[in-house]
Each structure stands twice: as structure tokens, then as C-alpha cells.
Structure 1
Amino acid sequence: MTVVGADASYTKPFTTSVLMLGPGQTTDVLVTMDQPPSRYYMAARAYASAQGVPFDNTTTTAILDYNCGRSAGKPGQGIAQPAFPNLPAYNDTATAKVFSAGLKSLRKVNIPGPVDENLFFTVGLGLFNCPRGKQCGGPNGTRFGASMNNFSFVLPANFSILQAHHHGVPGVFTTDFPAQPLVQFDYTAASVSRSLWQPVAATKVYKLKYGSVVQLVLQGTNIFAAENHPIHMHGYDFYILAEGFGNFKAAKDAAKFNLVDPPMRNTVGVPVNGWAVIRFVADNPGVWLMHCHLDVHITWGLAMAFLVENGVGELQALEPPPADLPIC
């Protein structure tokens with residue numbers, strides 16, 4: 001989503017600010033009231049990076065009204081035909097990239113290190129063959145799927161993963177989510193082999209030792225269709241070290257890392273046909289889902305889970321569930 005501001009009572013926009021938010025993401029914004037007292041438009045529209053995919057293209061608006069102790073006119077005065085700001089195009093990836101790359105922490109950051117876990121996860125869309133006897137709405141009768149490292153996440157039906165982990169219930173999940181994609185290829189090629197289009201449905205987690213420093217490359221793919229994926233992680237905030245387009249190459253792209261004042265967030269937009277690098281410390285034990293914040297994508301399986309083991313200290317372990325905890 002992009003948000004801009006403009007004067008609601010004059011004939012042309014004043015200085016316009018652009019803000020990009022992922023679905024469900026929050027951002028603190030400081031607004032300096034240094035314009036003539038009046039009413040000013042704020043407008044927001046979707047950023048849609050996927051090609052040929054329908055989306056809600058409506059624009060939402062609000063009017064910011066302030067007078068700084070002076071009269072701004074009677075209610076409704078001067079806004080019968082308000083000037084509308086110049087919004088970025090729906091697919092203006094360049095503007096989205098400029099905004100995200102411009103985010104910095106307010107001061108120098110003590111970046112966690114050294115790195116204990118170097119992970120590389122591909123994220124993207126795919127297609128499943130339609131189950132026999134069913135009708136599916138995907139291309140050529142398929143159904144849409146999504147995956148990380150080509151595994152499409154399946155939520156357990158009878159137990160939560162944390163419950164199964166705590167009680168040792170077998171058969172609910174496995175701990176063999178791969179640290180790297182099992183098949184390496186040109187992730188952002190214009191045409192990706194159809195042998196990679198169908199992911200594997202599974203409930204897999206990746207185990208982390210308490211206190212380990214994790215660096216994760218999130219690589220967007222063009223398996224079926226490339227898109228900006230807002231990846232959100234439960235239980236943690238993380239530092240966004242860098243973003244870029246194309247395939248991530250450690251030999252050259254590590255030089256782009258911001259190790260001075262990177263922003264800390266809980267959602268990162270993986271650029272369309274691009275990559276993002278995040279770093280965090282696994283100091284919150286439990287099972288934590290990482291998934292795309294586009295709702296339909298998580299229902300298609302664009303998710304995985306980290307299982308962070310207990311530490312040794314009193315405050316480094318999960319408390320046992322209460323005796324009367326309802327069973328999932």
C-alpha cells in the first residue's frame with residue numbers, strides 16, 4: 001500500500017510524501033505541520049507487483065484538518081473539488097524499492113554476530129495437480145500452491161506444532177526443513193522449468209538452538225509468477241540488512257549489507273524477482289510461524305516454522321501448559 005499527502009483545498013498538491021506498508025504492518029510516522037492551515041488529503045492504494053492478477057484497485061482517502069490555532073474556514077469550505085495527489089502507479093516497483101531501501105534505525109545498531117546459522121529460503125508461487133474428482137480454478141484445471149524451499153506448509157489438523165513438540169506427539173511434523181533449497185536454479189529466470197512448478201506439501205520446521213544468531217536470505221522466485229511477498233515472522237523482530245533484485249550472490253551482495261543502522265521490523269517485503277537479507281537472535285523459545293502476509297498466500301502454503309529450543313536459564317525456557325489448557 002502506498003500513502004501520500006496533498007492539499008485538499010488548493011489546486012495542486014504540496015510536497016508529497018510516500019509511505020509503503022505491507023498487509024498488517026505498522027509504521028510510526030512523524031508529521032510536521034508546517035503547511036498553511038487548511039485541509040489536506042491522505043490517500044492510499046494497493047501496490048500490485050504480480051502481472052495479470054486481479055486485485056482491489058480502489059483508493060482510500062482521508063482528510064487531515066488542522067488550523068494551528070487559526071481559522072481554516074467553515075467545515076466543507078474549499079473542498080468541493082479538492083486536488084488529488086499524484087499517486088504512484090499500482091506496479092511502481094522502483095518507488096517501493098526506494099522507500100524500503102531508505103529505512104534506517106535512528107542510531108547506530110549493535111548488530112548481533114557472529115552468525116551461527118546461514119539460511120537461504122526461496123519464496124514463491126506454484127501449482128498443484130487437481131485432486132481426482134475435484135474441480136480446481138487454477139490454470140489448466142490446477143490449483144494454486146505456494147512454498148518456501150519448494151515445501152508448501154500444511155497446518156496440522158489435530159494438534160498444534162507446539163503442543164505436539166511439548167508432549168512428544170509423533171507424526172504431526174518433522175524437523176527436516178532444509179537450510180537451503182534442495183534444487184538450485186536460476187530463481188528469477190523469465191522461464192523456470194515446469195518440473196519445479198509443483199511443490200511438496202508437508203509440515204516441516206527448522207530447529208534453532210537458543211541464542212543462535214540467524215542470518216536468512218529470502219529469495220523471490222519466478223516459478224509460476226513473480227510477486228513482492230511481505231514476509232512476516234511471529235515472535236521476533238529482525239534487522240533488514242539489505243534488499244536487491246535478481247538472484248542473491250553472496251560474493252558481491254554481502255558488500256551491500258547495512259551493518260551500521262539497519263531498520264528493525266517484523267515484516268520484510270521481498271522485492272518482486274529479488275531478495276532480502278534479515279538477521280535475528282533466536283532468544284524466544286517455542287514454535288514460530290514465518291509466512292507471507294498476503295492472506296491467500298498463506299492458505300496456499302507460503303509458510304514455514306522455526307522451532308527454537310529452550311535455553312538453560314530460568315527465563316530461557318517455555319513454561320509448561322496449564323493443566324486445564326483446552327486441547328486443540
Structure 2
Amino acid sequence: MNGSVLTLTMNPAIDKTVTVDQLTFGELNRIRTVRTDAGGKGINVAKVLKRFAVPVTAWGIRAGREGQTLADKLDEYGIPSFFLESDGQTRTNLKVVDASTKRTTELNEPGFTPSPAVLERFESALEHMLKNVPIVVLGGSLPPGVPADYYRRLIGTANRHGVRVILDADGEALARGIEAKPFAVKPNIHELEALLGERLSTDADIVRAAGSLLDRGVELVLVSMGGDGSIAVDRRRAIRATPFPITPQSTVGAGDSMVAAMAYSFMNGLSLEETARWTSAAGTITASKSGTDVCTLDEVKRCLGLVRLSDIPLPV
């Protein structure tokens with residue numbers, strides 16, 4: 001595939017990551033290190049694709065001084081971007097890393113509320129951008145006040161241009177987005193359970209649940225389960241990927257790295273088996289890194305053979 005992958009982040013953020021020796025609630029905690037990054041699922045996917053040498057452009061909506069900081073950060077990363085300006089202020093998400101436990105506590109602001117006029121302008125701009133775009137990644141939450149079917153509308157626009165869409169959202173945004181039949185979705189196990197309103201206790205349960213999304217027009221479902229691995233399902237196969245052992249440092253960006261690896265796999269025409277291997281390796285490596293750091297292409301290539309794959313029978 002030629003062209004640039006387009007990532008859409010409707011509710012981007014400035015990610016401020018601080019490290020403390022030991023997080024104590026209700027007490028004074030002295031910060032040891034501070035790091036500031038441009039964040040939001042689509043932007044995180046763009047960071048990984050940049051490291052994978054995949055042409056990528058980050059799109060979205062920004063607001064206020066923090067929105068300008070976001071744009072400046074993307075310039076620093078060398079990622080081309082297009083962000084419409086809205087009233088309000090781009091949110092700041094605080095991530096507190098406890099060095100003693102390696103656990104991260106996240107405090108996320110809700111974000112600004114873009115006007116209907118801004119949302120319409122964004123749809124119109126997207127319509128004109130899709131001529132040479134092979135893949136669109138829709139990631140993360142919708143800003144407050146944005147209609148729950150907004151992702152459905154954007155997916156419909158991409159579908160009319162024959163563009164493959166990867167949707168990584170949760171709640172109502174995921175449910176309504178699926179109605180437009182995106183090419184692929186990447187829910188985690190909790191998001192999939194919430195979507196279907198049931199507990200998924202076994203691999204067979206997960207494959208059956210993924211199959212229900214295929215019945216709605218999705219072509220590929222990748223279900224992530226943290227340290228328990230992931231399951232990739234299309235109409236012909238279901239493959240479990242068991243990751244190699246690591247010492248987890250931070251789960252921030254692990255799922256986004258899997259989405260980036262999925263886009264990379266589509267761009268390079270990889271099979272479902274290869275896609276399962278690439279996505280698992282990418283997510284695992286990112287989880288082994290501290291803060292908001294993400295995997296590199298060389299790291300993923302070195303670890304591909306460490307991912308164990310096994311077939312899961314499809315329901316009869």
C-alpha cells in the first residue's frame with residue numbers, strides 16, 4: 001500500500017508523567033522526574049508508526065495554549081499534523097509512576113467541547129484528505145458534548161473512499177462506530193465485555209464474541225488481554241498470541257503500539273498469523289518500557305520469534 005496512514009485523535013492530551021519513589025495517598029509526594037509528551041491514542045499510534053518508518057499524519061482538534069504545545073511536540077517528533085482549533089483548552093493527563101511498585105496511576109481530564117461548526121469542518125476536511133490514504137486509525141475518547149455517533153460518521157466517510165479503518169475506542173463510541181463497519185477493531189477484554197454485556201471467561205467465549213462483531217461487518221477483531229496475551233480473529237481463523245516474559249514498567253501506550261503494529265501489518269500485506277505476532281511483540285515491548293516510551297521497529301523484529309501462537313477452533 002502507498003500513501004500516508006492517517007490517525008485521528010478527537011480528544012488529544014498533553015501527557016505529563018511524573019515519577020515518585022513511593023506514592024502515598026493523602027500525604028506529600030516529592031516528584032523525582034517529570035516528562036511531557038503529546039498524547040491521545042491516535043497520536044501515540046502515530047509515534048510508533050514514525051518509529052516503524054511508516055508515513056503517518058496526525059489529525060484532530062486542539063484548543064488553547066496546551067493545544068499549541070501539542071502541535072509543537074508533534075513538530076519535535078517530525079510527525080506532520082493537521083489540527084482544527086476549538087475554544088477551550090486541550091486537556092492535560094497526569095500519570096504518576098510509583099518507582100517502588102512500577103505501577104502507574106492515571107488522572108485524566110475530560111477535555112474541551114468543540115462546537116458543531118468545528119465538527120462539521122473536520123468532517124469536510126477529512127472528506128478531501130482521503131484520496132491517497134490507505135488506512136485511518138480512530139483512537140480514544142470523544143470530547144465532552146460530541147455526539148456518540150461521531151466516529152460512525154467519520155468511518156462512513158472513510159468507507160465511501162475505500163479506506164480501511166481501525167477503530168480503537170470504548171463505550172458508546174465503540175458501539176456506534178461498529179455500526180459503520182470499520183475494517184478492524186481492537187477492544188481490550190474489558191471493553192469487549194462491556195460492549196456485549198457479558199463475562200468472557202474462556203478463549204472460546206472471546207472468539208465467539210469477536211465473531212459477533214464479524215457478523216456486523218467488521219473484518220478483523222484483535223482482543224488484547226494485557227499480560228494474558230491477545231486473540232486475533234477473522235472469518236477464517238482465530239489465533240492466540242502468548243507474549244514473552246517481561247518486567248512490566250508501564251502499560252501506557254501498549255495498546256496503541258498494538259494498533260500501530262496492526263496498521264503496519266496491513267500496509268505490508270501480512271497474514272493474520274503474522275499480524276498476531278507483530279501486534280503482540282509491539283505491545284509487550286512497550287509495556288516493558290517506563291513512562292510513555294514506545295517500541296521501535298528493530299526491537300519488535302528481534303522479538304517476533306519469542307511470541308507463541310496457537311490456533312483456537314472457530315465456532316461451528
Structure 3
Amino acid sequence: MRLNTARLEMLSLLDSLGTVRAVAAALHLSPSAVSAQLAVLETETHAELLRRTGRRVRLTAAGRALAGHARIILDQVRAAQEDLRGLSGQPTGPVRLAAFSSAMRTLVIPLAARLRRTHPEIALEVSELDPQASHPALRRGDCDIIVTADFIDGSLPLDPDTRTIPLLDDAIVLVTSAEHAVPGTPVDLAELGAAAWSLDLPGTYLAQLVTSSCRQAGFEPVVAGRFGSYELLLAHVEAGLSVSLLPELAVDGRYRVAAHPLRQPLTRHVYAAVRGRSALTAAGTVVLEELRRLAGARPPGLR
């Protein structure tokens with residue numbers, strides 16, 4: 001049996017994107033051309049990979065299994081190509097890294113600046129992703145490395161094929177206007193039932209964190225604002241219009257706010273992740289090691 005990598009890529013994308021039309025758009029091909037190539041792949045493998053119901057196509061168990069192998073094969077091919085390009089002894093080539101916003105500001109952007117000085121042949125492409133979206137993106141092959149965080153309640157499942165690398169622990173703090181509180185004073189969330197709260201947009205990591213933490217303290221938060229960026233949320237808090245819960249990484253020193261530890265501490269674990277059975281390129285290994293070095297150099301405690 002000989003497997004064609006282009007057809008394996010189509011199968012992998014179909015597993016991730018769900019429709020032949022979406023695969024065709026991603027590869028700049030016509031849907032009929034993709035369907036024809038997938039039919040050839042079924043002939044080559046002597047297996048039913050797709051099941052057609054009307055105009056819809058879904059992967060069979062064999063199709064899903066081969067799609068999983070395809071992602072590993074394609075990663076290995078990419079790694080081989082980059083290693084050959086880097087025979088000069090200098091890691092080279094593209095590395096795609098995704099991270100949530102506060103890690104992007106405090107870790108990833110400083111990492112990109114350092115790599116530009118120390119490894120100019122590495123083409124680091126960074127993108128912002130909420131922790132809920134990062135693992136699916138890694139599995140699809142949209143990125144090579146993710147920086148993400150667990151949910152305090154353990155509700156963020158890990159892909160069994162993912163390898164995780166711990167980076168740092170990030171305490172959850174109550175953020176208030178600097179004019180109305182003494183920084184560093186531990187607070188009991190149960191005493192804030194009447195406060196106005198700022199949250200992230202519905203369905204995001206931070207929105208769930210605030211809501212679940214307040215409910216565990218015995219009250220439903222009174223929402224005064226929802227913001228898609230920490231900058232707007234912190235500006236709202238700075239103006240004395242609300243309070244919020246934030247990870248320490250997200251407390252931007254440019255805003256006049258006070259960060260308080262919680263009487264009952266909450267901590268999230270920030271980590272990097274890669275596809276477990278796939279080989280990182282030499283450039284990807286450098287990026288991961290530099291990321292670990294930067295995370296380890298961060299001082300503990302409130303900043």
C-alpha cells in the first residue's frame with residue numbers, strides 16, 4: 001500500500017473541517033476534485049473511509065483512524081523538510097504558536113523579540129486563541145505549539161495524543177479600583193455578593209471562571225459589563241465601575257488597579273502543548289525551549 005501525502009492531508013482536513021466544501025476552500029480546489037482524490041485514497045487503502053448520506057459525508061471508524069495517522073505522517077514530513085533546510089547547523093523554518101491573550105503579552109511577544117535577535121532564521125507566526133479553542137486547533141494542525149491553561153474546575157479535557165510541558169502557575173486575584181482598596185489584602189468572595197462585576201464575553205474562559213467562582217461563594221454575580229479584551233475590562237475596573245477576577249498574568253501594570261489574593265486561593269496551571277506523537281522540527285524545539293526559559297525567569301508573586 002502506498003499512501004499519497006496530498007490525499008492524506010485532504011482526509012485530515014475533512015476530519016477537522018467536516019465538509020468536502022470546506023476542505024476544497026482550504027486547499028483552493030474544487031469540491032469535485034477533493035471528492036475524486038478521496039475516492040482514490042479509498043481505493044489505495046482498500047477500506048471504506050467515507051460514508052455518504054445524501055450530500056453529506058462523514059468519516060467511518062477507519063477514516064477517523066487513518067486521519068489520526070495522517071496528522072502524524074504530515075508532521076513527520078514537515079519535520080524532515082525543515083531538518084534538511086537546517087543542515088547548516090542553524091534551526092530554520094516556520095513555527096506556528098498560539099496562546100491566550102495574557103500569555104501572548106507577557107510570554108509570547110517577548111519570546112518573538114528574543115528569537116528575532118538570537119535565531120533570525122526561525123519564522124515564528126503567533127496567533128491569539130482562547131484556551132477552549134487551542135487544543136482543537138493543535139489537533140487540526142493549525143498550529144505547532146500552543147500556550148494554554150487548565151480550567152480551575154478541571155473541565156478542560158486533554159487530548160490523549162497531546163504532550164504537555166508545564167510553564168508556570170498563575171494565581172487568580174480579585175481586581176478592584178486602586179482608589180477603593182489596599183493592594184495585597186486577602187479577600188473573601190462571599191463578601192462581594194452586592195458588587196458589580198466585569199466579565200469576558202459569554203462562553204470564554206474568564207466568563208466561566210468568574211461565574212463559577214461567584215456561585216461557589218454563594219451568589220450570582222451582578223454583571224456591569226462584558227468585554228472582549230482585558231484592556232477594556234481593566235479600564236472599566238480602574239474607573240471604579242466594577243470588580244473582576246483575573247489571572248495574575250492578565251493584570252496589566254499600565255492600569256491603576258489593585259490586585260488582591262483570595263482568602264481561598266485559586267491557581268491555574270499554564271502550560272505548552274504539542275502533538276504527542278509528532279516530531280517537532282529543530283526550529284520548533286528551539287521555540288519550546290526558549291519559551292520554557294522565559295516562563296521560568298518570571299518572578300513569583302503579585303506584579
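Identify the structure, out of 1, 2, 3, from whose coordinates distance in nm of label points 7 Å out along Cα→Cβ at positions 221 and 237 was calculated to give 3.2. Answer by label: 1. Could you figure out which one of 1, 2, 3 the value 19.0 for mean count of other Cβ atoms within 10 Å over residues 37-44 was computed from? Attributed to the structure labelled 1. Have a look at 1, 2, 3 and say which one yields 18.5 for mean projected area of the Cα convex hull in nm², as calculated. This figure was derived from 3.
Throughout, read-outs are computed from the coordinates displayed, never taken from laboratory work. This structure is a prediction, so every number in the text was calculated from the model and none was measured. Cβ atoms are built from the backbone, for glycine too; each structure is taken alone.
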